[in-house]
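Laboratory data are not the source of any read-out in this text; all were calculated from the coordinates shown. Quick caveat, the model's predicted, so the values are computed rather than measured. Cβ atoms are built from the backbone, for glycine too; each structure is taken alone.
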Structure P
Amino acid sequence: MNSATSTHLTNLLGLKKPQQQILENYIKTLEDITGDTRAIDQWAVQNLASWGVAMRALGLSEKSGSAEIRSALQREIEKLDVALREFFHEPNLSTASGWSGVIEKVKETLKPENRLGFFLKHDVAKRLLKELPPSELLEHFKLTTVDELLARFSVETIFASFRFAVSREYGDALLERYLTLTPDDFEHREISFVLMSSDDWFDLAEDFAKGKLHPFSHLKEMGVIFVIPNPKAAESTAVFKVLITLLFHYLYEVGFYSKYFIRIAEEKPEEFGELLKQVILGGIGTDQLSIGAVRITHQYYTKKPHPDPRVFEPHVMPEPIHWHNARRLLRDMMCDTPAYSSCILDIWDTNFSVGNLVDGQLFSLNYADNIVSVASQSQKTYHLFEDVWNQIFITFSSEHVLEEVLRNNLETGFINLQILHK
């Protein structure tokens, strides 16, 4: 790795001197294992060239200042917002009917293999509820038994509500019950889209929604993507492109972990419950990182005021892959439509790991960063950060290889770099 590449990566990743040395050791290890000593320098040259191409596409130059770049990126996202609204027929995402239309359009695009997964049986989920009644929900809805709760809401809705409507203590206790689960407690079925009633759930979910910029999420083990229509229409308008893209993102994320559940059910059935709990918690492995391995992480730790220092060590992450798949599916949907032959998503298609320092400030051309930046009205670069770490690994392999080795090593939290030996 030459000095220009080192400087560029240091700028993109915000590394300090000790971390720079760790990065250089990591890349040297990748070069030694693969025998490819030019790949990372070629990537850096292309990455910087892509920045220049993007600036020209935005009507700017490489000498443009931070204010001009910020305005141009915001305009591009606003154009995307208009196109998305038109494509989805101006849905009102403050209503169940608006979301129903979007979900149906998404379902129409899915290949059969992307609809199916391996998830917790509903009967088993009901059994867990009866073993551990959610007293907070029962009290909120003025009910006395789990049977009454199940008569009012589907088991998928109840489990979805655990993301925001019960105490941490209850969630921890439920996860402890997961330790008893076996592969026989899971089944193959379609991913479910669950529309939860705003009247019943939005007040309970409002703080959760504010923290995530949106009132929906997913449950890996249940194969559920749940939505609570936001009755505050202005808020839904502000985050429209985030909502639409995340819907696709969650589809791929649920599918990714379903394949993992299938693998551990076949290969490690006696550890199934323990590994299930581990992947749902999604923490960072506590072991010291060895020079011949790269860590797997699951959360955007650089969003936090004081991120875990291990996130500045070499690592890879599944999340950027889900974002890429979501963006590609959205692009394919829109750009296969004659009205969008000049696709509004083109500028974001290959620039997910492109960024640059301008006036001392890091700017990201990552699609996810930019849609979240506009929605939150503050500049974000944490998706770029994770994409660059992934891209270092991909530069010496491929995205397909990264996705496969991530899924094959989730339980250890590390990837042995010798798998890249050519």
Structure Q
Amino acid sequence: MPYPKIPIIMYHSVGITHPSWIWSFLTVPVEIFIDHIDTLHRRGYRALTLYELYEYVLSGRAVPERSVVLTLDDGYLDNWVYAFPVLKKYGFKATIFASPEFVDPLPHCRPTLEDVWNGRVERQHLTSFGFLSWEEMRSMQQSGLIDIQSHCMTHTWHFSSCDIVDFRHPRDQYIWMDWNEDTGNKHRYLNVDYTPPPMHGAPVYHYCKALEGKRFIPPGQLKDFLQEYVQRAGGLEFFNQPHWKSILYQEAKAFTRRYRLDQRLETDDEFEARLNYEILHSKTIIERMLDKPVDFLCWPGGGICDRAMNFASQVYKSVTLPSRLRIQKYNMHGESPSFFKRIGAPHLNTTPISYLEGDYLHHLLREFQGSVLHRRLRQFHKGFNLAKLFFFRNSGRPS
């Protein structure tokens, strides 16, 4: 029998969509997730761990033809509240990639969908918007169904050059700048009561994901000056004028010409220390807190550079391969086991995003094994869903 092509399906948040969240497109509604897992179960799929996939790719160890790997990125609380009870119900395994700086220090486990099913709590009383605690991860790890692996330490962005691209302003999307200012409260940023100190007027320099290259260390003097300028100019009222951004650019240029600013790129040694913190220290912390080996790494947002990849290859069995470097979407025996390739949970690229149900996922997985019939069924399914979505949105009726 030929070696099967094994896909890895990538999820993030599973539960209730919060439209006000800037990354709400990451949430797969729990009803869709249930349909995915129920369909996979009915169709005879088996969910492998990354360790099982690694051995299959490396040595050809036998696995069922209908094998799949499930992963969930970022360590959201709803992985515990919604995804884990569903996986447990069907006996499906999954891997959660967590970033230690986002772990909630709460010393206990919160209620889950299983508690709702058993009548211990009402569903509307579930809290799912936040991040996992160590206790919740420990409980899932001990179940034998969930394996916790590394998503690096910070999952953030950093400035990468001295070019100013924007300024902090009301309702901006630079929440990661707040994370970098106050790492101890990163786990709270999804909480309703989380209100970081305003940074209105602070310059936003050209930025990139934390592991894509060296960090630019900006001058604190300019940030302080611009924030004070905004306060003197009326605070929030300043941003009601149409040309506020041009005004701040002009003030920043004038200040830069007037003063010698202390700004620079990280040194090689500083960058190496940061790679060590992100890649090795995250592994060390998870291993210590959960008393388990950590052998797999998922790059946050797929953002890497050659130095980061080389560093990780000395620490982990295998790491994710960013989509831009990926030639195919599945994993096979005979390839290098040092990299694993993933596909996103199937969806339509609409606004808002529309996730597709279990039958579409089944056709997609069978298509990977070479089925022309399932390829045509998948294409029909996608077209039908697009037409249905178009009809309901234009008729004003709920889909």
Structure R
Amino acid sequence: MAVELDAAARGGAGAGGVWSTCGRGTLHLAAANGRAHVCRYLIQDLGFPVDAPSSSGETPLLLAATFGQTETAAYLLERGASPRAPDADGETPLHWAAYNGDRELAMLLLHRGADAGAANPRGTPLHVAAERAHPDVVSVLLRQGADPNKVANGVFTPLVSALVGGSLKCMKLLILAGANVNAGGFSGATPLFVACSHRGTAPFIKCLLAAGADPNGLDELGRLPIEIAAVHAETEVVELLFPVTRRAPKVPDWTVGGIVSYVNSAAYKKWAIIVASTSKDELKQQGYSAFQRKDYDEAILLYSMALKIDDTDAVLYSNRSVCWLHLGVGDEALSDAQACTRLRPDLAEGYYHQRMAFNLLQDYASASDALLKTSNLDQENIDINDALRD
């Protein structure tokens, strides 16, 4: 085996000519499994390149970080591994240290030159650490200059990530570091609006209000945070917002009980449906226009905003899946394509997009199954460039 590995290294076969079915070489597997002594032998004795990519662009360091192999990652960094090298999805070793809550590795990567602001469609390492509720890593990243107001994919700020992750401690750290509590990204979804749309968020709402969150801002449909809370959250949240919210003329009985009754009335629900339908159609058309301009990031944002209004529209999921495919983000493309076919099993495009996503993820058996389902539904050849619906 050593002779084969030596020959592979001298022949320049990446991370060592012996490859697994997932496209990873010997050095990748050693790094992922924390075999620092094997990595040392492969690199120092056999001359394997320390940053050789797998078939999907993963470096040994990225895999060590992914699987929490801190000691192995430290060795690879000592041998000159790049702390910034991303995989095909834009994930860096620092993203994975943040995901795993590995404060030691995060500090080591930053010391070696990792980019605290490296962003991919899911956000920066700060977004990841906040969403995973790792305040120690959030603190390290902020001290190293991570931007507490960076917008992920045009939608979420780190504050929203902390809220989604249920970490009040992370939220407080971000606010102390200068996070703007009224920043809402491209979609306008401020942390307060997000908090009001979920149950169990009263402590977060108290924190946001104390930090200056605006209780009188309006969402894309012209609704106040207290209206959202009256629909989705507990009465306690409505009571928190009531003293700081200006009276809305459209609500006849401006009391906590009156607001709750109003937003649950037939007239209010009818109004919301009409306004939402108009807004959704406009966003869908804007998303289509952005796609035609090949501005896939903006198209994703617009389709995401439309899905906030109506998450049962299969075509929106299908269209967003195409955008993810063009950006090369296979898992998101697959998730949207599967959502499409769950809602509309008769829509051939959903299975076609699944096939393309499975190919990106190198799951060729599943891609073949999806192709069969596509052909059973639609005998025409669907071109990905024409697979959007108005």
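Of the structures P, Q, R, report the one carrying the highest value of Rg/Rh (Cα atoms, Kirkwood Rh). Spell out each step's value before the answer.
Details: P: 0.97; Q: 1.00; R: 1.04.
Looking at the calculated values, the largest one is R.
Of the structures labelled P, Q, R, which one yields 2.1 when distance in nm of label points 7 Å out along Cα→Cβ at positions 48 and 88 is computed from its coordinates?
On the way: P: 3.9; Q: 2.7; R: 2.1.
Label of the originating structure: R.
From P, Q, R, which structure was distance in nm of label points 7 Å out along Cα→Cβ at positions 104 and 144 = 4.2 calculated on? Provide the component values of the computation, followed by the final result.
Details: P: 4.2; Q: 2.8; R: 1.6.
The read-out comes from structure P.
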Re distance in nm of label points 7 Å out along Cα→Cβ at positions 176 and 280: value 4.3 computed from one entry in P, Q, R; matching entry is structure R
